Structure I
């Protein structure tokens, strides 16, 4: 008997809470194709086109848009309806000349933010892993699973890369340090923007946790959240529209 590895289906009710979809409806829903994102941080392109933007009625119409290159993700042609489109990715709908960036709102739901033509090539990537590789070089891994070989050995986990998806080059490195602007992208404080005050170590019997203390710019009060839930977005102002 043939062996089929991996799961092919996902129950709608078991879908991540961050997905902007109704919980009632068909029993099964498309399962994301793994491309580096965790399930909570991304949603298949089919759901963005059909359920969120409502540009198509079914899989067949969505497949047509992809096959005819009318929809791009980060300036890239895609064919897979399950392709995971996640935080800070840019979806371009060419016939409408519209561009959308994936963000998360205060209800902890992934949503699309319409952006200008000038920003469609820019993507912000949070560094989640740093590794020393051959010849003393540094490799960093982003929240989306992307990897970069860096000449800057001072780069740290938590820093951000502003990446140009058209020219395929790094435009800027944003350090996660005091007074930098941050954006909370997960947890019950998701969608908030603030200015970082301090990074604290919470000592526990079994390992330590890092917390970020920041000034909530909207409510003008000091709050805390988990270190892994924030991304540096700029110094004086955000480098992208969020």
Structure II
């Protein structure tokens, strides 16, 4: 198995060096960039297994880097936020980040988040396509199509849609979805699933008031609406 390659984009060179050495000691190849433009250029120019992206960057902030990166790459992204504010976390998730962690977190927690994201990106849910109405999901490629058009989902959005598609017509609890797509323990204050569902609905062209695809089940979670399912 090849050594996983991580790109760390953080303007704090001392922190980046310390974190990079820690991750290297746990089996990763880590390269660093220290401003937004160079981080984006390197993220696009090379192949990475995961990008760790700071919010506060000179030249181009992390949210702008993420937006540009998502137009061309589906690589997992873990965002670092110094302020730990809900607005920052929600903005990151809405922009396509797969997870977030405050910069005050320990290196051990960041390592755990990195490993969780890599497990998700490598998880093999089988090679068969899954068809739910006009949706087609390709688990190995992590690709979802609506009436033949690529939805261009992030890794987290695809995992969430796949979990719903594997249980069509049945309500999936929010905490179960969170554990499935983020590999971490659910807390009642964590609203990231709602953010990802909102992003999915936008890409599906779904109206939450009269959903054709994802229905909210009050006090429970979400359900994929579909009349029939077939595995190709």
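Couple of notes before you dig in:
- Among I, II, which structure scores highest (criterion: distance in nm of label points 7 Å out along Cα→Cβ at positions 121 and 217): II
- Mean count of other Cβ atoms within 10 Å over residues 49-56 from the coordinates reads 23.4; which among I, II: II
- Among candidates I, II, the computation of helix-only ellipticity at 222 nm (-39500 (n - 2.57) for each DSSP H run of 4 or more, over all residues; to 500) that gave -1000 used structure I.
- If percent of Cα pairs over 28 Å apart is computed and equals 36, the structure in I, II: I
Read-outs throughout are calculated quantities, based only on the coordinates presented, and are distinct from any laboratory measurement. The model shown is predicted, which means the values in this text are computed figures rather than measured ones. Cβ atoms are built from the backbone, for glycine too; each structure is taken alone.
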